[in-house]
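Throughout, read-outs are computed from the coordinates displayed, never taken from laboratory work. As the structure is a computational prediction, the values presented were derived from the model and not from experiment. Cβ atoms are built from the backbone, for glycine too; each structure is taken alone.
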Structure 1
Amino acid sequence: MQRDARAAMSKPCRRPKRATIKAERRAKRAQEQALREHPRQAGQAPPAATARPNRLSTYADIAEEQQAREAAVSGQLGLLRNHLPLLLARLARIPDARNPRKCRHKLTVLLLYGLLMFVFQFASRRAVNRELTRPQFEANLRLLFPELETLPHADTLYRLLAKIDVGAIEAAHVALVQRLLRGKTFRRYLINNCYPIAIDGSQKLARDVCFDAPLLARTHGTGEQARTQYYVYVLEASLAFRDGLVIPLLSEFLDHAQGDTDNDKQDCELRACQRLCERLKRYFPRLPILLLLDGLYANGPLMRRCAAYHWQFLIVLRDNSLSTVWEEFHALSALTPDNRHQQHWGGRAQHFTWVNDIDYSFREDATHHRLRLHVVVCEETWQAVDAHGVLLDKQARHAWLSSRPLSAANVHQRCNLAARHRWGIEAGFLVEKHQGYHYEHAFALDFNALRGYHLLMRMAHLFNTLARFAEHMQRFYRTLGVRPTLDFIRQSCAGPWLDPTRIRALLATPPRLRLQLE
């Protein structure tokens, strides 16, 4: 009787049965297949598949695997070797603050060692000490880089970075990018003959202890629960091309002393952006630049600076920003019915509406200024399949401020191929934080050394990105993926896979850098 009572009181199980789960999976696959067929029927190319093949190793024997490992190592590190003479020449100009009587390692050797630390994606100074000094790894490194006369302890690099002008490391980085620009490496991916540069900020690390004066501070909680946290924040600038080709460029660290100390205000992104733009103009005085910015930077002083530098810009326009500009847009859009454009792109139906020549006035330094802005709104719809195989109608809306007038001939290029790829810098943060570069790890608690490690990490990311999109490395990255390819190269250098004679022959004829976007 008790069993019957419990059965009567129990609730029916809501968990789906196995047959229901299988039916939902079949429905989901059928709906996804139908969505892929729609573009084909309309004469459009469907989005390319991004999944890596799930299969067994394709190497028939050890000799074939060794050949592949040698090709991967020489192809990846050969790009670094191509630029190494210029890089070492620039790094050799850095004044060495060490005592020459106690120096065992050259300054250039230490900085090359630090660069390789991030090229191979080691997680800490302890890890690089443990791995790079293994006899086989050390022998292979000297085979690949004869400049490494000695392998130092990681703490030796830390002590160097704490003393030198680490800004010279970034100057060497910029010299590498300038060489790529002179070689017209990215000319096929320009937007209106301009180089798209995205700027955005990211927190590097946070601590409960202020380990150096430049750290910013914030308070969590209120009353007795309040506590002060200290953090490092960096404003980054990167060349943001389509298909994920993001080239690290400059880093501007927010510094407490750079704020308005008289009014007890610390540094902020907008102040740092002004400094970053000044440095960008100094390094690239004649480069045609298209800035890609988020809604935080939709303000008059920054847009006026861009006009003074003869830069173009595309800035996200939020619904609650620049109310007078929005009023003009809504009033004039009804009067300009020809400023419309519809198309299908990326599996989405897009409808563009724009208004040109909107007057915007603002006040700066007790002076009124006027700018002429152009606003474009993109409304798009598409269909997606949820986990249960149900077809859903989705929609999104985007708005941007443009420094140049919009038209049906350029709205796709400026909005889809430029403004939307501002997210490339966000993807770059994701890669640097969670995919091997350990962006948020404090390699040093000295602020100058911390900046030095950060700049070496960004330079390593530059070289690995070039290798990822290089034509001669596509068979590895498309088959294995990005991180597995880097692991494959690192394991090849750590083991007895490299034949000295063949490696010297491969490095003697380094491949020419030809980019091939996905």
Structure 2
Amino acid sequence: MAMYDKRYPFTNVVDMMLSNPMGRPESHPLSIDAVTGETITLNNLRHMVGALHAGLRRFGLKQGDTVCFYAPNNINMAPIYLGTMAAGMTISPANTSYVSTELQRQLQVSEAKILIAHPGNLDIALEAAAAVGIPPSHVFSVIRDPQQRVQHYRDVFIDYTQPELPPVKMTHDESVNTVAYLCFSSGTTGRSKGVMTSHYNVVSMVMEMHDFVGIFADPSVQKISLAVIPLYHFSGISTFFNMGIPGGSTSIFLEKYSIPAMCEAIQTFKVNDLPAAPPILIHLVNRPEVDKYDLSSLQRIGTGSAPIPPSVVTRCAEKYKAFVGQGYGMTETSPVISFQTLETAKPDSIGRIIPCMLHKIIDSEGREVGLNEPGELCVRGPNVMLGYKGDPEATANAIDKDNWLHTGDIVTKDEDGNLYIVDRIKELIKYKGFQVAPVELESVLLKCPYVADAGVIGIDDESQGTEIPLAFVTLPDNLKNQGNALAPKIKAWVDERVANHKRLRGGVRVITEIPKSAAGKILRKDMKAIYKQQQNEIGERASKL
């Protein structure tokens, strides 16, 4: 494909990540645990990556195999991710809120040979592994398990008495076709799919971003970043590993987000760079407890993954005297599509298309629209995924015959090239940056004994600055007299069976019929109209009290 023709100085992404273009000393700290202070230097990382590569080979894994990682943010992530990719193997990070059935599906689709988890979710990991035929001997812990249920990954895979192995050499074609990351995304529609991101995809993204904003241009820049967004998300992977490691950043790892933990880390380590999801920015401007801490070191706050009110961007920039920059992308684009710079930023924009990407904005008939006219954003470039693993139909639905990736987002573009998201074609609900597929929740609801039919929509929760899922249900004939009394039970039933970010935070509402088209397609616009009417009626009743 033409979009994969351009050549770059590196073929294995790990060679690029360890190339040290900023000229940092080998003692430079790359990863620091915010709680324990444990540190991995550039030199440590080089040796851990080489040792892990060798250890995976000794264990019997071969090029093309997959390692699944199911643990919260941890400084061991970098050596595990890089060591796996150095071996020509694929790293497949899993959402830490996955329940067993969700993890099972990722293990099956990814064809993972081993699973590295955390003591906090090892029981789920072992259950899921057993269900798909992965033996307990192939499940490991990222830190030592106090209950000794499985071995610590370092005890098995890192042996400095054995020769270390360098990253495998690849030709250009091998780089294009070798999958480095297999992250899971719902894409434009439906349930989660394995996004095949090649070594070439990652190298092109980093090299092109350097040409765009000069991420390696100034060695005097000492970036101290707080890794509080999850690093199973490709936005976190890109920020802290793909660009952060060669950029010489020092990343402070926080296992779990809380306002005190985040503020304490910023204050203690003098963090000057904070990649954050929109809810974190809302906390920074609205929560009084943040004012107890000295956050004056902040110079840049980055946000993306979900829309954010322009007023929050402006207030955050003013309060912390920091540049608040927005970006936009998808797991399918490794992940950046558009980006803001200090010179071009506008609080309501998602920035300008990065130079390596072609783009067009089209109407429902496929015709390109003019400036300031809404249409679907389609993009093409070297950073676009190879496709969805084992799902050629979904790949064909996302990438057309001319290699245009259809984002499913409706945007406008102004005279200066700034993009603005105005709507979404896709039905996904964006909860704090996580993608929630309504059809998946509907399939769970339909298994509930209290539910006859169901439809799910996203509603805005202004207090959190995010969408949340709300379910409309109809009841079986023998339960219809119980009406709304069953709604809390249905909500609890579903919430026990899905990951935290998929829970029905908007609640459950009982209606007489789920609106559908003649072809049986759920009419979500009609459900949103029902919700709006109900909210108006609630407001009217309240005003009369």
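Things to note:
- Parent structure of the calculated result 2, 12, 23, 24, 17, 13, 6, 2, 0, given that P(r) over Cα pairs in 5 Å bins from 0, in percent, for residues 254-357 alone is the read-out and 1, 2 the choices: 2
- Source structure of the calculated read-out (distance in nm of label points 7 Å out along Cα→Cβ at positions 78 and 502, 3.3) within 1, 2: 2.
- When mean count of other Cβ atoms within 10 Å over residues 86-93 is computed for each of 1, 2, the one that comes out at 25.6 is 2.
- If volume of the Cα convex hull per residue in Å³ is computed and equals 267, the structure in 1, 2: 1
- Highest-scoring label, criterion being distance in nm of label points 7 Å out along Cα→Cβ at positions 54 and 478, among 1, 2: 2
- Origin of the derived value -8500 (helix-only ellipticity at 222 nm (-39500 (n - 2.57) for each DSSP H run of 4 or more, over all residues; to 500); candidates 1, 2): 2
- Highest-scoring label, criterion being relative contact order in percent (Cα under 8 Å, 6 or more apart), among 1, 2: 1
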